[in-house]
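Just below sit the structures, each encoded as structure tokens.
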Structure I
Amino acid sequence: MTEFKGVVAAILTPFDDEDRIDFEYVKRLLRFVEDEGCNGFVVSGTNGEFPSMSVEERMVLIETCASHKGRMFMVAGTGCSNLRETIELTKFAESVGADAAMVVPPYFFFYASEFGIVEYYKRVFDAVSLPIFLYNIPQCSGIRITDAVVEALACYPHLAGVKDSSGDLGSTLHYITAYPKLQIFVGDDHHCLTALAAGAAGHVSGMPNAFPRLVTELYAAFVEGRDAWPYQMRLSMARHIYSAFPEFAVNKFVLSRRGFPVRHCRLPLVDLTETQKLEFEKLMRAAGLWDVD
């Protein structure tokens, strides 16, 4: 199985004025994050607004990214609430050359039993040989990836690991400690360095869409044995500023300032207002984090 490690950009999905995916933008974004030091990327994940896309749109997006992943490894977000669609999308990702899939639990059904969640995942694992990451983001899915779920799936050799975006450092550290054979990725910018020091395989973040060096420089310092805490403080400061704004819209705004076309979020998400754009840039400049000029 591929060793997945390092900085993984959770890439956004750019929608044009007609609400269509701009695939040329996607290709350019992949080169941008690769050139800035990212080791891999997730497509059709949370930052990619996956619940707002049809299965067919996600397939075209995944295939496009698989053909233009360059030197990075690619993780395809394939989870749906509909099991049949999850299997279809995961099999498709495997067929077009994705390196792994990331499968969120069947969101909305927060009252589902652990038995039901396990059986759901088993059907997916039985359908493919592609490495699979379980996606723990209970604040969105309504379902936590418990020990019972992980242990029930441990018999599958293509269980690659867990991406923990719970925001709970204790949860991430537990996965790292309890499952040393799995590759655990932290999904919270505030906890990046602590998780890496504890043995996390890497960090999955939406920040590299707009400010990749805030994450890649931290990771480089950690790997090289340099003091990485100043980089963590910068990343945490940026995340604090981000928290006052809609993140996906912020990333699309910043990329437009970097010379990318103006692209939009898909409803029900909305773009930044002009006031929000000015305020965000002002705060990032004041913090010494605006490297766009």
Structure II
Amino acid sequence: MNPEWLRYYVALAETKNFHQAAERLHITPQALSKAIAGLEAELKLSLVDRGHRVRGLTAPGEALLEEARQVLQSVENAERRMAEWLTGDPRGPVTIGGDSLWHHYLLPPMLVDLAQRYPGLCPKLYEMLPEVAEHWVSAGELEIGLLLRPPVRQDLTWTAGLSSPYVIAGRPQPKGVWSDFGYIVPRFFRKQSEESLDGWPEGKFPRRIVAEVELLETAIHLAEAGVGVAFLPELAVRERIALGRLAVVADPVADFEDKLYVVRRKGIRPTPAARAVLEVLGAL
């Protein structure tokens, strides 16, 4: 049985759409259709219930899907184990996707250090929403997802990693009382939220708002320019505080932190490159 056909079949079963599955596999829909037809001819069974579009899987198709996933998982693990014998050092690509906090402020210094230790390592970084990161980790397109919450999908495993407390940061000045400052706060365009997006207990301690922004980096730049202060993850402003461009200007009324959840597929042995990243993140 052709393992590549099994991989194509699993992609089609998960997307239920020839065009979407072909896009995931980086092949043409025609090549995918030919592979599925070849698989059905080899097995002498109808696997996919389809007319003009995929309606679902037949009973034999459901049974094959379960077995195919296990076969492909074993093949991936075998490839990873053999790769570890090729060289003592991690090398090659490692794909990582997730929330902007970890993407912008955690990964760069960490990967600079890794790249110096392992010149053959080639990180591929993608910023995306949690549900999107979960989807692509599950599909095998991302090796590591970095989320602000545990994953929802049951086919993923996760490790709680680092955390970043929030601080009230602004232009360097004598430390004051939180209520004396004007705040730059996060807001989404045309999207209401019952709770503050930065964890501030707005119901008990309303702030004086001087600016609303959607991007974390915009809030940091405005605070640095002296427009106001912001309740920000310490990780995002650590370097600016060390350089004297920002400072912790008040104590918050409540503690809040962002926690890192490192996500990967269950049962899949990480590549040497992914293992090096996971070790630095404390996720092995």
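Assuming 25.1 is mean count of other Cβ atoms within 10 Å over residues 99-106 as calculated from a single structure, say which of I, II it is. Display every interim value, and only then the final one.
Numbers: I: 25.1; II: 19.5.
Source structure for this number: I.
Here Cα extents along the principal axes in Å, for residues 27-170 alone has been calculated and equals 42, 32, 30, so which of I, II was it run on?
I
With relative contact order in percent (Cα under 8 Å, 6 or more apart) derived from the coordinates and found to be 18, which of I, II does the value describe?
Working: I: 18; II: 22.
Value 18 for relative contact order in percent (Cα under 8 Å, 6 or more apart) corresponds to I out of I, II.
Could you tell me which structure in I, II was used to calculate FRET efficiency 1/(1 + (r/R0)^6) of positions 139 and 275 (r between Cβ atoms, R0 = 25 Å, to 0.05) as 0.80?
Answer by label: II.
Quick one: P(r) over Cα pairs in 5 Å bins from 0, in percent came out at 1, 6, 13, 17, 20, 18, 14, 8, 4, 1, 0 when computed from one of I, II, so which one is it?
Clearly, the read-out refers to I.
Looking just at mean count of other Cβ atoms within 10 Å over residues 219-226, which of the labels I, II belongs to the structure with the highest value?
The structure with the largest value is II.
Where does the value 1.9 come from, among I, II, when distance in nm of label points 7 Å out along Cα→Cβ at positions 107 and 179 is the thing being computed?
I
Each value in this text was obtained by applying a stated rule to the coordinates, not by laboratory testing. Worth saying up front: this structure is predicted, and the values here are computed from it rather than measured. Cβ atoms are built from the backbone, for glycine too; each structure is taken alone.
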